[in-house]
Structure I
């Protein structure tokens, strides 16, 4: 088990007559991710509405802020249990056998234009043995061709843009990997969290985007930017691409400050709690078939 003490602080200056916000910064409740001692503080006297999307489990918070300063602080202790699998044992799932709830992640989406990359993906990866190794090959192909650099893209940058520019941030790496996976009929989804384990030389801790690919009977984690330690990623949300799980969607005139994020892993060997580390096994925080059974009830 991994235990991380999380704190997120956000700061905004809101113009008159006010603005509406939709946040996705609450750690998700899943069978493999337990959220404890959760606290939320707001500088304005507003009543937020927190709700959970029944299809994805994503937790969203809506609020209307008045003009002036808005400060938000969210903290929680998050315990994550991982499923480990030998990579050679993980197979791809034929489209005809995909669960209905997975099918939506095989189609093109706003930032992941997989239909435009079919020829490229087929030429590069179509002849490879199907399975976990082919997904790793897609991840490694991207890491060889795309350079990580802060402030090199914007909210309109898509997978095709990143392929052309060959530079981007974690969000761009994730979009490109998702698009290439979908182009060879691999369901892939966009996941958000924090960049645990990232090199301080890349900048202060930040929100992070990574990828989950459906293989065998569950979603497996991949970090195409290669900047963090996947075992330390706290899940906030999953979606087709960044449009579904932005950490903040803002409607109105607002100036944003840089987020301040702190994620500290706690070690307690006596209780089976260890620090996140890079491992050779495939890892997942998805509940697999058991999660489907729970939802079905």
Structure II
């Protein structure tokens, strides 16, 4: 850690004692070496069965972190494990290749503390050393959803690495869903929060830096995984016409590789709980604003 990231006693800077950063990772030791020291908060690191020594690296570069070693890769459920371990009312997620800009954790905590109806604060994402805005940011910033009396534009989704959440609200809806592993695991959580009347808001003044790892999945593999998660989420929560559309899109993306496994599909179907009509209306409005409907 640099001197800027530690106190005079050599301990990590804690920007706001209301926030814990939860990081999940698998086989990304070198990315962790660069990112973990940058978090200005207590850290819970949850390892998804790495074989490259990632847990040891995490302990070396953040001796103050709680390191949780899972025996196998459970996907996004690792984040739920981290939330359960956190001792603070708010939790900021981070990937092994992302970190929160100074001041952002405090600003997000202030938003959550001031408005109990807000469950998630979504950050502006700056990508790479050139700090270009992630393509998702304009859609968040200009969301057409009604945000009356809320501290920012209301949205119905988020990138996990750019979200600070109210711990109890996330646990109340069950955390991340076992049928939707990674990536795309944020959608069912966001929709379940919306179904309970909790708000997700975007803030320009809360910032995340994301330097995508060179060891990420190749684009075709990632596209198939995103499509698979979209189908599983539809089986969990969305009307049957949406299930049919997403299944057809997934088939075009990667055929069988882009469809949920039988186990995932059964897990989703046996817990299927359609969303309230108000949430579906908001989703339809977002589709129209994007030209999808």
Answer label among I, II for the case where helix-only ellipticity at 222 nm (-39500 (n - 2.57) for each DSSP H run of 4 or more, over all residues; to 500), calculated from the coordinates, equals -11000: II
For 28 (relative contact order in percent (Cα under 8 Å, 6 or more apart), calculated) the corresponding structure among I, II: I
Entry that produces 4.0 once distance in nm of label points 7 Å out along Cα→Cβ at positions 100 and 164 is calculated, selected from I, II: I
Identity of the structure behind 59, 46, 36 (criterion: Cα extents along the principal axes in Å, calculated), options I, II: II
Mean count of other Cβ atoms within 10 Å over residues 20-27 - highest-scoring structure of I, II: II
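Taken together, the values in this text are just the output of simple stated rules run on the coordinates, not laboratory data. Remember, predicted model here, so these are calculated numbers, not experimental data. Cβ atoms are built from the backbone, for glycine too; each structure is taken alone.
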